[in-house]
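K.L.:
Next up: the structures, one after another.
Bear in mind that the values in this text are calculations on the coordinates, not laboratory data. Since this is a predicted model, take the numbers as computed values, not measurements. Cβ atoms are built from the backbone, for glycine too; each structure is taken alone.
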Structure P
Amino acid sequence: MAEQVKNLPITKVCGPAMGGVIVSYELARQLGVESIFTERKDGEMQLRRGFTVGKGDKVLIAEDVITTGKSTMETVRALENLGAEVIGAACIADRRAADCDFALPVYAALKLAIDSYEPNDCPICQEGKLQLEKPGSRDLPAAK
């Protein structure tokens, strides 16, 4: 991924916690820029732990996997509200559906065409062969 974005004017790389933290750290290290991350507090993505962005910062979002883009776009809003310019998103795996219109350029190490279903529409779930389990860290309790 670093090779794909090395010529962009990036000042910081930001990963949404939890999946983007290690990815953003390593990508920032390879690019020689600062790594920061957002985390969810009171239901919204925020910069915490002394991380800052402001006018003049050009930030690349880094994720492990982008599926719906919801965490990425929440992170974009948090950074833009602080004055930063988000110039793209990088991810290890891009699972976005073809109809997922994303407002940013996406730089992916791997593009995966994997169908996503709502639980009531999932053919395997309807056959009763798979126990439903919601993946991800969105609903984990926030750090105090």
Structure Q
Amino acid sequence: MSRPDVLLYRAVVRIDAPPERVWDWLRDWDRSSRWILGTTVEVVGVQREGVGARTRAVTRIAGIKLTDEMTVTRWDPPRLLEVRHHKRPVLGDAWFEVVPDGAGARVEWVEDLELPFGKAGELAGNVARAPVEWGLKKSLSTLRDLIEREG
């Protein structure tokens, strides 16, 4: 059952690499700028891994700069990395789930975002669905290409 104040965005890709290799890329915040579309990521503080690690991501889309601050809320190598977005306008949870798939892995990226502005926010979120999910899929495809090429 969907909640009216939340929108789920989702993308999935299969990678010809074991889950452990995929996890090595997901947990490496410094390399994430190579595959997350239009985004640079930096660690905030000393802790780089595990529950409680904090990051700041700056995304530039169509000339608009969005700063997103996140805290890791679940860390289950090599299966699940979950963060909580906690700086408006982006609030909510996001996660990467890595599932073994034959000799490779299936990677799912989900953004479970809280919408501001009631019905207007819901409408805007639904209008943004196609481009947001395209961006997630494009980013995951880039991740796949990097892992399969570089290991």
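K.L.:
Have a look at P, Q and say which one yields 32 for relative contact order in percent (Cα under 8 Å, 6 or more apart), as calculated.
P.N.:
It was calculated from structure Q.
K.L.:
Which of P, Q yields -5500 for helix-only ellipticity at 222 nm (-39500 (n - 2.57) for each DSSP H run of 4 or more, over all residues; to 500), as computed?
P.N.:
P
K.L.:
Between structures P, Q, where is mean count of other Cβ atoms within 10 Å over residues 31-38 highest?
P.N.:
When mean count of other Cβ atoms within 10 Å over residues 31-38 is computed for each of P, Q, structure P gives the biggest number.
K.L.:
Next up: Could you tell me which structure in P, Q was used to calculate distance in nm of label points 7 Å out along Cα→Cβ at positions 47 and 127 as 3.9?
P.N.:
Q
K.L.:
If Rg/Rh (Cα atoms, Kirkwood Rh) computes to 1.00, which of P, Q did it come from?
P.N.:
The correct label is P.
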